[in-house]
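These are the structures, in structure tokens.
Bear in mind that the values in this text are calculations on the coordinates, not laboratory data. Nothing here was measured: the structure is a model prediction, and the numbers come from that model.
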Structure 1
């Protein structure tokens, strides 16, 4: 059982958008919280994850009110929780673009009105090239991968290895698919996005210090990693702490303490949350009766499952199914309006066609 793959498959990516950007100093882009533009860029996505890959030059990034980080060629920036952030040619530069102008930019992007390359800045000597991406994914009721990530993830340039060489053609392929309106393009982008996202998680995991805490750290801990493998391999099994500890070959007290210390919750609580994530996916994707879903995730009765689901998720299973299907209904083309481009202003997210 590959636990990371199991989680990423269940908390699936639901959409992706990519575009390249070329900048010259001075410039600053202030991106609002993803909740402000999620329905514009990726309608129906529970969460929008922003990420940027610097391919040339240097730039800076920071969460609103946070300390700036320097991004160099080969670095990757990820904003997993949809927080507001700013990117710029130098730390402390204010954006000259209003919140409404930013939203208009996103509307134009959704309507297919962006040029092949977004070019911005004041024409100064400090230049950078950045691949900008937005990924939609599930976060409710339980996404342990995103929960384990901080508000801003800065992954430094990977040493020159075959792994880095493999990532470059994937990025180029994703950009090409984003520019072209081809049959099957959405499916291709989703698959490419999964490859990019998994590689980001791998690099983040590789860079974690030995004493780090969180779900991802649990994957590499011997006893916690084995426990997660057992739980994900047989989520409907009648697990108890004693049975799990016996399977993992440690004592109950050691497993309970170690698992809680690293993952942040006891093993049986984690199992209950993961079962609800599996159930939520089944309710949204299939016509199976609630009683059948209950059995599939390890509950003997529909009543006990419904109580557990409402306690953890906050709504009844039937309500979750109804809301999930309503959110999955794609908007009509008429609902995505093409808008007037914002005026050209130095140091903003203004853009023009690359010659």
Structure 2
């Protein structure tokens, strides 16, 4: 199955969502007037520091929390006031993966995965067994069906949690900091599994995290939360490579384990500082050196990073140009599909390439 994100069909819509809690007899605002559309078939990331409101927002999507104001829509139908059988029906269509696994310690792996099916009223033991077997194969735990949670590693426990969340064949999977308790290697394997589930089963995934690396690896789009408000929203490539809000820039630099790139005092006073962003196959081409030679420009790379965003290679370099035809060189870089941002030396300017891949 080849999955295509359908931007014309939001599966989850949030309209004017606010949430207040009473703390010490006073109202404390956790979320303020949030508007979001989550498209069918995408992996949508919600990122922010601790206390930004991420978990509250996620719990509002499946109505574990009720908003103080605003409306939640599922398949363009309002569900904010759903109760009883209607609410249970909605929650069967929205699976949940928890940070700390929330497995039943007295039940085996197979029994944990079967639990939602039995809770939903499924009586056929054969059907339950068949469904559980398929799910354990899907998450790579077919040889662990009879083990108990205490016998599993953290990554294996999370895979059980994912299998359990898929038991009722949901349309949407909510992941509440699903990798924050895992080591980096295990995190990568769990994110790879979630990406496969999204791609092969067509399930929309909403993933909250405080880690930009998690967003960078799997998400199509991302919303940045700060103090209960969405401060930035867009495709993960744009938000990660060209963050516009100070909070987003802070999260990006934390992910790179670096401070803001600043050129040290080296005695060079006549240089012009640029940030260059290469994406796709351009990342591997020696464009900068060739253009520098053509326009007789000297340059120093003062900082940068090279990596991959959702299988797309990229490089982002901070470069100090001195001497030569700097305007000609930067114009040629743009013509070659390189995003060019002027950081120092004249009025700040920024442009994306005319064509980007």
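Miscellaneous remarks
- Computed -13500 for helix-only ellipticity at 222 nm (-39500 (n - 2.57) for each DSSP H run of 4 or more, over all residues; to 500) - originating structure among 1, 2: 1
- Which entry (1, 2) yields the derived value 16 for relative contact order in percent (Cα under 8 Å, 6 or more apart): 2
- Mean projected area of the Cα convex hull in nm², for residues 46-253 alone - highest-scoring structure of 1, 2: 1
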